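So, here's a batch of structures to check.
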Structure 1
Amino acid sequence: MDASDWDERYAARDLVWSAEPNRFVAELVSPLTPGTAIDIAAGEGRNAIWLAEQGWHVVATDYSPVAIERARARALEVLGENAGQVTARVADATMPAPGGPAAYDLAVFCYLQLPRDELRRAFREGVSAVRPGGHVVIVAHAGRNLAEGWGGPGDRSVLYDPDEVVDAVEDLPVEVERAEIRVRPVETDEGPREALDTVAVLRRR
């Protein structure tokens, strides 16, 4: 899907994604000391807004202008006078991040599902945006989800398992602190289901 496809998808509904933060993002970021963060492919800003509520100053990027307008509006609605803690900008995940190299303490990738070469470029730019000692948190629909889980894209080329994350960042200046499959319960019209997500935490060297 290109940016115009996502524009149409976001414009068609009040909220494409949940208003709540991703459970794994919240779990992994909660122990960290708030600082500056970039939420890459932020969509409507659910994770960025939650980060701001925890005391982070966040740049939320997405290549869909409609998503970014939604993120700005939701930040104002939810955060009120603190809405300035979230700066929402149109940007491509595979290009250098706003702010330049080593500008952030944290980068978040939440369900950025790209083909392998584009994913490597996005991870490279995300790592470059984080200063030494900072973290990169990755949550994605896993490849195993196709056969063993529920939901998510049906195209294996945009899904990735933990070992594929490790392979994608092999040449980058990071230590892999965690790379694993996690189960995410999902309520559906047919009853409860279980999705399989790849969850990874990288520490910038």
Structure 2
Amino acid sequence: MARPYPPGARLLARPDAVRPCAGCGDPLGRGYPTCATCADAVDAYWKADWEALRGDDTADRDLAADVLAEPAGVYPWTCTDWALRLIPCPACRAELGTGDPGCLTCARADQSRWAWDHGGMPVAMTQNEHTLRVAVAALRAADRHRDTVVAFWRLTLPFLLVGETFTAAQARRIRVLLLAGRAEELAESPGYAAMTALPDLPWRA
């Protein structure tokens, strides 16, 4: 069976710039996963790897079980993530890894996927690939995260999708501004640099 070489998300070219979504009007990706157009654009990188792996004669559920039974690194991380989507959690029946915060089965499934990021894999993930993966996983399991965390990933996903990466200092600054209630200003910014350049409010200076 042909398989894309790990780590994944490299079969399709990334967009060359952030553009408005034809469905929701926000920067493409920001409406993930509720906006169908944003979801299709983001999920295309996962789906391309999955379809290349599956071929024409393998059932999705059977392949998903095989992928999840193997150690990290045997299959691209995109295929591991896609397999989790195809198998309902036996405890809470949500998409595996995305259920209620109290579901231990989902917690274990979500934790196991990150073994791909711990080094020693056939091909290293880039920082952008890792961060894109974290963003998508968090947004698919929004109930498992604080509102500010979800808002942070919604803001940054359109820029991650085109291959950009933020620094730790930029991430801290954006989170501080979100906690200060400045989500609307951040959403109007054309990139990470503009987000972090927002001035402090006079009464906070």
Worksheet item: So FRET efficiency 1/(1 + (r/R0)^6) of positions 45 and 133 (r between Cβ atoms, R0 = 30 Å, to 0.05), computed for just one structure, reads 0.70; which one of 1, 2 is that?
Response: 1
Worksheet item: For structures 1, 2, which has the highest computed value of Kirkwood radius over Cα pairs in Å?
Response: 2
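Of the structures labelled 1, 2, one was used to calculate helix-only ellipticity at 222 nm (-39500 (n - 2.57) for each DSSP H run of 4 or more, over all residues; to 500), giving -8500. Name it. Walk me through the numbers on the way to the answer.
Working: 1: -8500; 2: -15000.
Answer for the origin of the read-out: 1.
Every number here is computed from the coordinates shown, using simple stated rules; none is lab data. This one's a predicted model, so the numbers in the text were calculated from it and none came from an experiment. Cβ atoms are built from the backbone, for glycine too; each structure is taken alone.
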